[in-house]
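Asks: Scrolling down, you'll hit the structures one after another.
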Structure I
Amino acid sequence: MEVLELKDIALKQRHIDLGAKMVPFAGFNMPLQYTGLIDEHLNVRNNVGIFDVSHMGEFMVKGDGALELINRITSNDASKLVPGKVQYSCFPNNDGGIVDDLLVYMMRENEYMLVVNGANIDKDWDWVVKHNINGVDLTNISDNISLLAIQGPNAQKMLQPLTNMDLDMVYYTVQKGIFAGVNNVIISSTGYTGAGGFEIYFENKDANQIFDAVLKAGESVSAKMAGLACRDTLRLEMGFCLYGNDINNTTSPIEAGLGWITKFSKDFVNADYLKKQKEEGVTKKLVGFELLERGIPRHDYEIVNESGEKIGIVTSGTQSPSLNKPIGMGYVKTEYSKPGSEIFILIRDKQIKAQVVSLPFYKA
């Protein structure tokens, strides 16, 4: 069996020196946690946390035909973007599923950056290249870029002294400028935690300089490092999908509740199939649920009805640190998808009562 060698992020040693527990994730050595999941999670909700998410992938799409290509391979309508705006979208495949979910950044006229999931970089790159029939200028810059996510209500206060860019940014916007003395740094405000904050993209060669400046700036607000473990619990509290769990190459955006990023005002890969699904309805839907009894719902646990008949599967679940109760997401037969519906999670052969609820779980 072939063992794939893990890639190292530029700041790996810095995280080890700071006491991070490192684990393999998406083909990279990544910091899972520092002081502990609950402590890091609540600190992001109430203050500010520093995440290294350099495993994410970045593709530049430039020149004539850039918009046409992006609109043909993504579900959302990128023609609605203007320079400085960001859009959440997905790459539909030809089988009714999703190649990946992604962010589309419009940097300026005819210049876009696609931000994709770390585990899917090679697959996504091949997908984009395969559909590039008109010779659009594509560059995979993933290996050269580091990415910090500074998340939490005090993020702006912490970072503003490091730049002359105005960080009073609207949600889902992006700008480029000097940050911590480094030029051409990209800062966006998309967030994956629901706590507010920023993403900072920069070249690996500038990683130490920027990381030191961020750590120093963090002292003024008692910022803490945060790992992927609490990133997962934070995004789950917001009902945000995680590729590989809640969406994959067999789940459609309509089933996943992503109809809002699936725009039939244009033609795109597998649009006819997804439009038919939207019009005729689907047999299963992704829902959020709260357990009404003790237990932790885990990925791949069965969801059953009162009679014990299987009606779905758990895709994500945890004990919510903010709400102090067990929550989860999963696909259920459509007739069980309305908020208030009673369902049961099979935990160690015991039916644990749960209730379908509206997302997000956590409301600031």
Structure II
Amino acid sequence: MKTTALTSKHIALGAKMVEFAGFNMPVSYSGLNDEHLTVRTKVGIFDVSHMGEFIVKGPQALDLIQRVTSNDASVLQPGKAQYSCLPNTTGGIVDDLIVYKMSSDTYMLVVNASNIEKDWKWISSYNTQHAEMKNVSDEYSLMAVQGPRAASVLSKLTPCRLNEIPYYSFAVDTFCGFDGVIISNTGYTGAGGFEIYCKNNQAPAIWDAILQAGQSEGIKPIGLGSRDTLRLEMAFCLYGNDIDDTTSPIEAGLGWITKFTKDFTNSAALKEQKEKGVKRKLAGFTMIDKGIPRHGYAITDAQGTDIGVVTSGTQSPSLQQGIGLGYVKTEFAKPGTEIYIKIRDKLIKAAVTKTPFYNTAR
């Protein structure tokens, strides 16, 4: 298994470690519910250094990114980031990613850990104009500091004015005395906060400094288990569960990152899907009867006829209720529609729900 620059820190803190995307990663420290609620109400720090980073630069960089991604990267200014996906040629998704515009002709693409090699090969196959590409995944560490008190903690460690970094924007500044650290107002929890990109040799000192600075704010290290429940409460898609090589961005409700103002991989077919409609849609649902939905469970109508499948499900720590995402036939995707989740051969009642499940304004 691969390790991150922080693996020894997690072990010393008593984390429960598991294999994830080929890495030895912490799944929990104090327990999933405790960690989840810490991020929702205070602040937590995640090690997400397993994520991949590619640098694409040069006069042909934007052209390449426009060809392989669904969103319109031409609107980005330096210091801005954009959620997007890499469509394949058969209607599915190679991966979802974030595109950062570092300067006028330099971009950083942040991809999922399990797809680093796959994405690199895919993007490279379209690089006919010879944009400069470099896979820097093994050089960088990434920490996500998430929660309503995140800015209060991090402001102790940087001269950067964090309140002047809007959502999906970033700054490159001094952090913990290190120059050139990327401080990004992104994240996958819906709880607010920042992501810190630094060189591997800087990561242990930064990790320790953040935990020290956050002691008075109740900071805790957070594992991948809570990262999953936090993102699911926001109905954020997880690659490999809710989106994959067989799911289109239109089916997945990602039409908002699929811009037909340009040509990109398989754009004609996806445009036709958007205009004519799709036979299935990714829908959120909330359990009415007691039960916890899990990935792979069948979704049925009242008669027990299969109408779809659960892609993600959990018992929401914030809502104390079973919630999930799943693909259903389009006619069952409207909020309020009664559906059933097949759990141990029993049909457990649920209802299609407008997402996100958790209201961050509460």
Structure III
Amino acid sequence: MKLVERMALTALHQMDPERAHGLSIKALAAGLVPLSGVVTSQRLQTRLAGLDVPNPVGLAAGFDKNAEVVGPLCRAGFGFVEVGAATPRPQPGNPQPRLFRLREDRAVINRFGFNNQGAAAIAQRLAARPRGAVPVGINLGANKDSTDRAADFAQVLALCGPFVDFATVNVSSPNTEKLRDLQGRAALTALLVGVMETRAQLVRPIPIFLKIAPDLSHDDLAEIAEVARAAGLAGIIATNTTLDRDGLQSAHRNEAGGLSGAPLFEKSTRVLAQLSKMTDGKLTLIGVGGISSAEQAYAKILAGASAVQLYSAMVYQGLSLAADIARGLDRMLERDGHASVAEAVGKGRDAWL
């Protein structure tokens, strides 16, 4: 981490976390943040569910909820960027405070509740962005007061789908009441039918991913994998935040919401490895949860992920982490004699089962 970045993080950590996040978005928009540029190599270039990504290190949804700084983020070292979650109508989310740093645990708890400016505003920004080498996706959400949440996902896809390269169905946030109920077979099947019908109507059909929770049983995972394959999804993102609080030290450990960051790494990687074995290469897997180093990103790939996503670790290590991890991955692939990311996928899966 550069000295300037370390000083900026120190200053931001003196502020309320949500205010600090807002200032980081404004700084990116104003061009005040040094950017690494696109990080790539022959080894890092990856084919991800039909998308060509310069490297397999992506930005998870939640950082740029309203697609305000897509351009800068695509020049920050990421191989792909996911914005949102977007809901059909704007909504304020849950009452503040709703974001907490758990410094002792290198973790974050949030209970935002899909606060965003609505799919129409987000689609307008996505339509205006210049296209480049870094694919951009949209995380699909549902309004808290919706009478038909399944239809909400399809509606967001219809509005934003023409202007992105992939989309993610997010039924795994713990911060919208009963949203995780949509992970059950019947509800998920019905929801995905609507989403895939909308996808078929897009001028340029895009890959659809499903983001799942880490707090699922082995049988739940098997059922979700079966439903995802039957629906024709491109892949699964494993995992979202957890409700588990085991082993936490921070004073904020009992705050309601989803826990992300370092404590999630092992749990999410075990889920990833289980899915890898269940799907046997039939679905593309993206690993997310607790990644803060190139070694951990590589561990996710060895466990079965074709790509990874970051977010919470940047709270403590800064935006330059993406480029650092991508470069570190390149070195590890070379060290182990892999000519590509694909050659390493799943090679260490059994260690997590």
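Asks: Using distance in nm of label points 7 Å out along Cα→Cβ at positions 237 and 341, single out the structure from I, II, III with the greatest value.
Replies: I
Asks: Using distance in nm of label points 7 Å out along Cα→Cβ at positions 13 and 149, single out the structure from I, II, III with the greatest value. Walk me through the intermediate numbers first.
Replies: Details: I: 2.7; II: 1.5; III: 3.5.
Between I, II, III, the highest calculated value is found for III.
Asks: On to the next question. When distance in nm of label points 7 Å out along Cα→Cβ at positions 5 and 125 is calculated for each of the structures I, II, III, which structure yields the highest value? Could the numbers behind the result be given before it?
Replies: On the way: I: 1.6; II: 3.3; III: 2.2.
Answer by largest value of distance in nm of label points 7 Å out along Cα→Cβ at positions 5 and 125: II.
Where a number appears in this text, it was derived from the coordinates with a stated rule and is not lab data. This is a predicted model, so every value here is computed, not measured. Cβ atoms are built from the backbone, for glycine too; each structure is taken alone.
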